[in-house]
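Some structures are shown below for you to check.
FYI, it's all coordinate maths here, none of it is from the lab. For clarity, every value in this text was computed on a predicted model and none was experimentally measured.
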Structure P
Amino acid sequence: MTEVLDVEPATEAATGPEPQWRSDVSAELVKSSAADSDVLFAARVSTAGEQSIAALHEDPQRSAGLIRYLMRDRHGSPFEHNSFTFLVRAPIFVFREFMRHRTFSYNEESGRYRELQPVFYLPGSDRRLVQEGKPGQYVFRPGTAQQHELVRAATQEACRTAYAAYQRMLAAGVAREVARGVLPVATYSSMYATCNARSLMHFLSLRTCREDSRFPSYPQREIEMVAEQMEAHFARLMPITHGAFNACGRVSP
């Protein structure tokens, strides 16, 4: 649920529309062609591929066993014959992490061809602020009231100042692709991200923190929020594959 954030009113020096402050992200499934039968179809192509949907209903235990075998022994290609397209809305710093996953196809909102709106990420009151430990063993602790207030005030000041500068350059006739350079990575963007189940499982293995993972991962919380929404769609559309993924330690085949 989106947290309603307490923000200060705009000052007289502000330029352009009043900024919006958000603490949420979203990953909407806009298109998909994905089912457990797709895995069976690909795995049985040499014998009975066209009968996979019927087999899934007629002998579900055998079909589920085949998917678990493929997952356990890491026969990965049968998990690639499907597709998920998500519309992701998140701050730019999330996208910079997201695009390390090069098995996705991306199309992001363009700051060259449209004026970017003043929508900015402001961490919610439940966001842990203090990082302790060394790389690979980070622990995050809740921040103090003073630290949360500092984050709020500093983020709002920086974003307001940057967006006012952006608006002044646009008003002076500066190209959008130049003016956008002053905007912070807390600015929200949107993109379509398309992948198959194998790529999605790899993403989930790295971008969620789960005790049942064979190889624990400690992602930044904001990209984990995206991953959790994507996983919910995956579990709904491909429940047998998702179950096998969990049973095998959340390792992509």
Structure Q
Amino acid sequence: MADAAPVDDLVVEDLHVRYGKVAAVNGVSLKVRRGAVVAVLGANGAGKSSTLNAIAGNLRASISGRVTLLGGAVAGLRAHAIVQKGMALVPEGREIIAPLTVEENLLLAGYGGRAGSEEPRLLADVYDMFPILSERRHTPGGMLSGGEQQMLAFGRIIMVNPQVVLMDEPSMGLSPRMVDFIMRSIRKISQRGLTILLVEQNANAALQIADYVYVLDRGRVVQEGAAADLRSDTGIAETFLGLKSHAPA
């Protein structure tokens, strides 16, 4: 019996984003296979975050193109409606509600998502994945370190109970050691059966955990392929990702 064909949970076709007369995204198309971690990489100003936020319905700009989530069209829907259809965003900067405790942040995310009767199990899962959050469940979110806040941002997404997760620059501002932990955490989230589209400026870190990669430059896809292939492509790494080859001269 032949294996079932791969299923694309998220398909973006010919996405354009304009801020007034400025074109930030010019015809981006991409696919995210079910259960995969797909990274969108590129230098500052390449259009990565504009692409992600347009997909999430979280952008005030002129947007055109087609976005298909779990087989249904979602282009033009507001962010809260897209969440109910199974896709949620971990935003750049984490956007923790500082006065609320860790647990209040988590429960609020569950209330606004699709947790329903699964909320107690999802909360236990968050604390199992990030024990430090359990220890600090009564601590205001604003008192956490940057790395702990990123764990809380991931925990909130688990509480929303989506099938597709968008992540915008999760390593921003973190120490190298914490970046490694956060990247491993993304893989753990993927292993829960979630599909992940990751925008990340730390190309080296993202290439270690991604299955597939799209490279953006000036709002266009200039290269795509398996992460393992792009890691070994020194031309792409140096030209578009700022990664220097360590091969002997």
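Can you spot which of P, Q the value 2, 10, 15, 16, 17, 15, 14, 8, 3, 1 was calculated from, given it is P(r) over Cα pairs in 5 Å bins from 0, in percent, for residues 86-205 alone? For P(r) over Cα pairs in 5 Å bins from 0, in percent, for residues 86-205 alone, the value 2, 10, 15, 16, 17, 15, 14, 8, 3, 1 is produced by structure P.
Match the computed value -10500 of helix-only ellipticity at 222 nm (-39500 (n - 2.57) for each DSSP H run of 4 or more, over all residues; to 500) to one of the structures P, Q, and report its label. All intermediate terms of the calculation are to be shown ahead of the outcome.
Details: P: -12500; Q: -10500.
Structure of origin is Q.
If semi-axes √(5λ) of the Cα gyration tensor in Å is computed to be 42, 22, 14, which of P, Q is the source?
Values: P: 42, 22, 14; Q: 28, 22, 18.
Only one of P, Q returns 42, 22, 14 for semi-axes √(5λ) of the Cα gyration tensor in Å, namely P.
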